[in-house]
1. Assign the value 16.8, 49, calculated as Rg and Dmax of the Cα atoms in Å, to the correct structure from I, II.
2. One of I, II was used to compute helix-only ellipticity at 222 nm (-39500 (n - 2.57) for each DSSP H run of 4 or more, over all residues; to 500), and the result was -12500. Which label is that?
3. If FRET efficiency 1/(1 + (r/R0)^6) of positions 144 and 208 (r between Cβ atoms, R0 = 35 Å, to 0.05) computes to 0.65, which of I, II did it come from?
4. Supply the structure label, taken from I, II, corresponding to FRET efficiency 1/(1 + (r/R0)^6) of positions 8 and 32 (r between Cβ atoms, R0 = 25 Å, to 0.05) with the calculated value 0.05.
5. Work out the source of 4.5 here, i.e. which of I, II gives that when distance in nm of label points 7 Å out along Cα→Cβ at positions 24 and 224 is computed.
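Every number here is computed from the coordinates shown, using simple stated rules; none is lab data. Computed from a predicted structure; not experimentally measured. Cβ atoms are built from the backbone, for glycine too; each structure is taken alone.
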Structure I
Amino acid sequence: MNKNSLRNFKIYIDFDGTITTKDVGEYMFLEFGDPEKSLQIINEWLDGNLNSKEVWIQLCETVKDFSESKFNEFLETMEIDPYFNEFKEYCAAKNFQVAILSDGLDYYIDKIREKKNFADLPIYSNKLSFGSKGELIPLFPHTDEECTKCANCKRNHILNSSSDDDITIYIGDGYSDTCAAEHCDFIFAKELLLKYCEQNGLPYFPFKDFSDVQRIVDQLYNKKKIKKRHQASLKRRETYMQG
């Protein structure tokens, strides 16, 4: 038996700005809501004055006349990383378990997944429903009452689906990825997540696209011995003890 077949890789991937080339959730409200108000709300979130649930609720309130047909046209302009599906196929060939963890809304995520051919991957996200007058209503099925920052607690998904025997990898770009990344053995980061890793002394692999990710993951897979991040194990243990 190939020694590598015994290695259980579990890979968790952010959606907006990581799989997609733009933050679809942000662009959605700049396009269909009040752009000035939306930017103000997003900046309040980045400054730590609002949590994700508050942000989604307030952003949805800026949309007064939502058109599903126009929104679908808008989604046609959204692109994904050109190497993402190749990376997905690579993971499938290696029997790596892959899940998408998003603090975004299922309404646009599902449409993009179907169009771009990766609807087979499991995903955990917030949900979007519509009121009787067409108003947008965000729902949060994966929230954690003890978490004061996230709407969809990505950390919990990781802890509930992996063990200390697994080799966990997190791939992300944003503020909502920081807590989840701290609980994984290896971090692939860009944009805000990269800055967070640098500011907090977290080792990470910078990446531009998923061709970078695939190359480095393959190098890890083929190493004789993989040295997992000790601080991630301590973080996981600390969270278990608190629970």
Structure II
Amino acid sequence: MKIAVISDIHGNLTALEAVLRDVDGQSPDATVCLGDLAYKGPQPAACTERIRHLGIPCVHGNTDLYLLDCAKIAPTRPLPEGINMPGYLKWHVDQLGQENLAYLAGLPFEHRMDADGVRIRFVHANPQDAVTPLRPTTPLEKIHEYVFGMDADWLIMGHIHTPFAFRFAGSQLVNTGAVGFSLDYDWRASWALLDTATGTVTLRRVTYSIEDAVAAAAAAGFPFGADWYDRALRMGYHN
């Protein structure tokens, strides 16, 4: 079975549409989204509606929870205590509207699939919460804590905007990278194609028009500013 996995759209409709075209070109049997649909991009409502209307199974990301917290809407699973809410949330909440916020509130923490004898667990950041990053550089004992007892052969994640794939203790760990906002100094959008029949993972990169994304930011009155957005997208990183 071929499964496309996208994550971290972050309100960048231009990048999302480019990735969806690339996904269609690979003819997957299923597509899954790992959350962070709206925050820190100029088109939060359009991106949320695109995933919602396509009926793509989606889990919530940390910034989806931030938006719900700002809107005073209870999600299916709350944030860990002690998380500081980032600024500019209200602009995104106002852009989303009640229907999209209700959709975000209903997103689950995880999604599971079984295919070709492979048990797959899809989460945003790690199997325990949607905030704490799991990286190849995470201490081995901590990775073991995440992987041990997760009841899956493959763990598919987003959150850190940096793609990777490696095996650990017999499990396949994959990060899709980000659709809407790369943080690994490669500006291109990223997504993952899983093939459970062959046991392979392909990390794909997709070019898109940064000019169109920045124009959308300028037109929307994006609170971070079109100039900041332009620099951050082109750099593939931001402070």
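1. The read-out comes from structure II.
2. I
3. The correct label is I.
4. I
5. For distance in nm of label points 7 Å out along Cα→Cβ at positions 24 and 224, the value 4.5 is produced by structure I.
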